[in-house]
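Throughout, read-outs are computed from the coordinates displayed, never taken from laboratory work. Since we're looking at a predicted model, the values are computed, not measured. Cβ atoms are built from the backbone, for glycine too; each structure is taken alone.
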Structure I
Amino acid sequence: MQQKVISNYEAAKELYAQHGIDVEEVLSRLEKIKISMHCWQGDDVRGFLNKDQDLTGGISVTGNYPGAATTPEQLRADLEKAFSLIPGKHKVNLHAIYADTDEKVELDQIEPKHFQKWVDWSKEQGLGLDFNPTCFSHEKSKDGFTLSHSDPEIRQFWIDHCKASRKIGAYFGEQLGQTCVTNVWVPDGYKDVPVDRLAPRQRLKDALDEVFAEELNPAHNLDAIESKLFGLGSEAYVVGSHEFYMGYGIQNNKLICLDAGHFHPTEVISNKLSSLSLFTDGILLHVSRPMRWDSDHVVTMDDELIEIGRELVRGDLLDKTHIGLDFFDASINRVAAWVIGTRNTIKALLRGMLDPIEALKKAELEGDYTTRLALTEEFKSYPFGAIWDFYCAKLGVPVREEWLADVKTYENEVLLKR
């Protein structure tokens, strides 16, 4: 380890210790946190089951940077490269369309065996897996409806797909010894104002009841449900609104997914965490950067990301929150996108842990808002970067921007030859 990194760390650790912050304890805690890195950044949400299907469900990927993965082997190699540049051991979030099989199989017929290569690879890499049914980019979703479809046969197809997905999630959890979060999101909605808002929501509720009817071991699989504000093609009405899923999740003890891009432009998910935590056993986050609503830009160290990290730490919510990423940018190197977004998310958690939380809470409780504001502002320039550099070096990944050279080499030797 570079002597400069160590000396900077020791000096920074001493500064934080003056406020009662045990940096070594912070880093030990940080290392236990797993970020669920989404596989779909690596191939622009194409998957391997229905490669020729156009993206639907309000999803759009822009850019044509070379090197997108076109096979499961390529995608796993790209994920390995990204994880080699990110401190800690984490998880991979798979969609159903990423099945690795030579068998021609429909979504309502998928089984754990179609993902066995992912399980074997995850065991080798020491990673966990999360899962999602893919209720978009399919012939039976082209009119914009799935679990709330008015056609019983089409609705049943998607119910069966979600049931199959839960069993795959449970298999992942059992095999890997890490609980799998299986998250249900559907794009259902109308482009223009509907006459009947209630009936589709009643069908969605009934469909979800059937999907979740079978009890699965929560040590292996946890169910989550995800809302959306609107989508391309469902601008006027989305069946699975935040209010719908918040009610359903609380009533049925499901994880409620908060996606950073699925709310009004002036809403932030950081402000929702404390409220939701009082009424649920767990929360699922999809951390993204909604530059223009749900535009799914690569996560940067912006104010909202920092605030999410702070809220999770200050509210002691890390043990009950599952943190995943959700962005897809085809205008830049896809491996670099993973590295930037995941490292930033971990950095935000570190920054939250390095705040003088007890002193801030004490000042607030005593009405000393001057101290609260002063400490908050001064700590913004405290040397958390020195702690981060040491953490990366300690866990054997590049310090600061050194990782970029590795990505550029990988691009020249691997990605550009595809």
Structure II
Amino acid sequence: MSRILFSLTPITGHVRPALPLVRALVDAGHDVVVCTGSKFADAVRAAGATAAPVVHGRDLDDAALDDWAREHHAPEPGVKRLQWDVTQHFLAPVPGYLQDLEDVVAQGRPDVVVLDTTSVAGALLAQRHGIPSVQVTVTPLPVSSRDTAPFGTGLQPPRTALQALRYRLLDAVVKRVVFRAAQRRALALVAEVGLPRPEGFFLDWMPTFATRVLHTSVPSMEYPRSDLPGTVETVGAILPRGVDAFDPPAWWDELPAARAAGRPVVLVTQGTVATDPARLLLPALEALADLDALVVVTTGTAEPQDVLPRLAPHVRAARFVPFDRLLPHVDVMVTNGGFGGVQQALAAGVPLVVAGRTEDKAEVAARVAWAGVGVALPTDRRTDATTARAVADGVRRVLGDASFARRAGEVAREYARYDAVGRVVEVVEELAWARQGERTAAT
């Protein structure tokens, strides 16, 4: 039996994908400890692991991130907001989270640390103690490459030599100007831990800090890179099948009935971080008011009656429905582009309409359009809201062009060829056994 420590950023889209991994490692006989926010403690325990509390770090409900940002005087969306978000959400909490992880290590040294894309504290802890680590991505691959635009811009790979040159210049501006202060802060964090000064841009450190990087996607949904680090492996999506209890809503039987009658089913969802319904839910309801379809809206962090107006007769709403149960009945999903939800839709062969640019959503939307599995909609630069007209045009385009569903079906078959959970468990166990072997040899 090995001791495995999970270091997870307390955000739903970072924790939920890890739960099937936690359960699989527990079922394999390992002692698993998960350090993340208190909101997820019950889910961690239900997966059979020990929930380590966040005491020194920021234990913030991710549904309250927008309110927290306003209370802390975050700038309006734009470059300054991007700088603020990286500093406040990515770097500032690291010392507190690191102390929480140190408290866990003091109670029992792990054989392997598993961390998500943004768990800088987990990466630093593993480096400081010489513990092998596995990063499991929960975003599109953020590694810089000469073959791509800077991550976060939402630009697809260059098609001409001139465009490639422009991207290199943009990359220099992003790293040396936009994130200059963040780079200094990241270097200071590393120095405070007592580790050697790393080379390059701080967002590229994770693949060098982690022993292995397991990217939860498929080749069709990730840009090709000729300079990809050898530590990175694509493993397919981690799908939370069977994680959630499910009590079907009263309208559940209407889903197959609608499709049998030739009416498409349109799912509208906005995730758990960007919670203002004016960004997508309300424009979508307006856009789909006259569409001959069954429209399902999930509100995520609030009850439908608290955030939605009076619903049209062809609209059904719920706070949450497990996507593994819902998506097989859906013809198109309208989303703000959360990485996990998009992966689940494509694994089910559902084409997409994506409207969102905050966090990593611009990159998700760009990959959806690049892969031909859906369309990306414009959003307001200040509010990140889309319009009813854009949603209506996007949905009609995807429903009216069979190439989107056909391509989504091809990508679904690609996802089906992978066993992401099995591969992650395999890699974690390989590193754990190697670690235990080193200890035995040393004694």
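Determine which structure produced the value 15 for relative contact order in percent (Cα under 8 Å, 6 or more apart), calculated from the coordinates; the candidates are I, II. Comparing all candidates, it corresponds to II. To which of I, II does the computed value 20.0 (mean count of other Cβ atoms within 10 Å over residues 77-84) belong? Label of the originating structure: I. Here distance in nm of label points 7 Å out along Cα→Cβ at positions 301 and 405 was derived from just one of the structures I, II, and that gives 3.4; the source is II. Among candidates I, II, the computation of distance in nm of label points 7 Å out along Cα→Cβ at positions 213 and 373 that gave 5.9 used structure I.
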